[in-house]
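The data blocks that follow each hold one structure.
Just so you know, all these numbers are worked out from the coordinates, no wet-lab data involved. Since this is a predicted model, take the numbers as computed values, not measurements. Cβ atoms are built from the backbone, for glycine too; each structure is taken alone.
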Structure I
Amino acid sequence: MAKKQTLTEMYEALPRLAKIVLQVLFGGIIGGIYRILRFAEKGNAVTLVAGLLATFTGIGNAVAWIVDLYTEVVNDRITVLAD
């Protein structure tokens, strides 16, 4: 039986170009939701706080958008404060 993928693994399995386009269009919200889901998987409280700030605050949203776009281009995944 195949291992069931988590939502973050499904996102990470997308092609690099698709993730970059999603980051350009919906970056701050995707980054925040990604971190909240990562918290649910790993349990790191810092990841939850970063996810909430990225999702629900304007400054956090803008910062997450820029940082996540950069990490998607360079590392092909969200890495900063994402456990």
Structure II
Amino acid sequence: MTKLSPKYVGKLPPGAKAMLRAELNSLKPLVKNGIVKGVIIMPGPGCSVSEAQAGTVYPLDEVPPLPLPGCKRSPCCACCYQGVVS
């Protein structure tokens, strides 16, 4: 396993921003068709910041970017988005 530099603590790993954006974009047609009602943030292991908002369903156009403010997870943010089925 590759060890990430300390500069990634509380940040997204390389390439994750594009993957998360693609994930949210793939949910747009499902929201439009009423299949998905919103998005939750799945907390990364040991992330108290994301665990504090667990269960909050965000409209697709109001999903906060990751990492959430205050993230101090090491070696990097491991949170992700998940669509909530209607």
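Data overview
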quantity: Distance in nm of label points 7 Å out along Cα→Cβ at positions 23 and 39 derived as 0.9 - corresponding label from I, II; calculated: II
quantity: Given -7500 for helix-only ellipticity at 222 nm (-39500 (n - 2.57) for each DSSP H run of 4 or more, over all residues; to 500), calculated: source structure among I, II; calculated: II
quantity: Among I, II, structure where volume of the Cα convex hull per residue in Å³ as derived comes to 94; calculated: II
quantity: Structure with the greatest value (metric FRET efficiency 1/(1 + (r/R0)^6) of positions 15 and 63 (r between Cβ atoms, R0 = 25 Å, to 0.05), set I, II); calculated: II
quantity: When relative contact order in percent (Cα under 8 Å, 6 or more apart) is computed for each of I, II, the largest belongs to; calculated: II
quantity: Source structure (of I, II) for distance in nm of label points 7 Å out along Cα→Cβ at positions 7 and 47, computed value 1.3; calculated: I
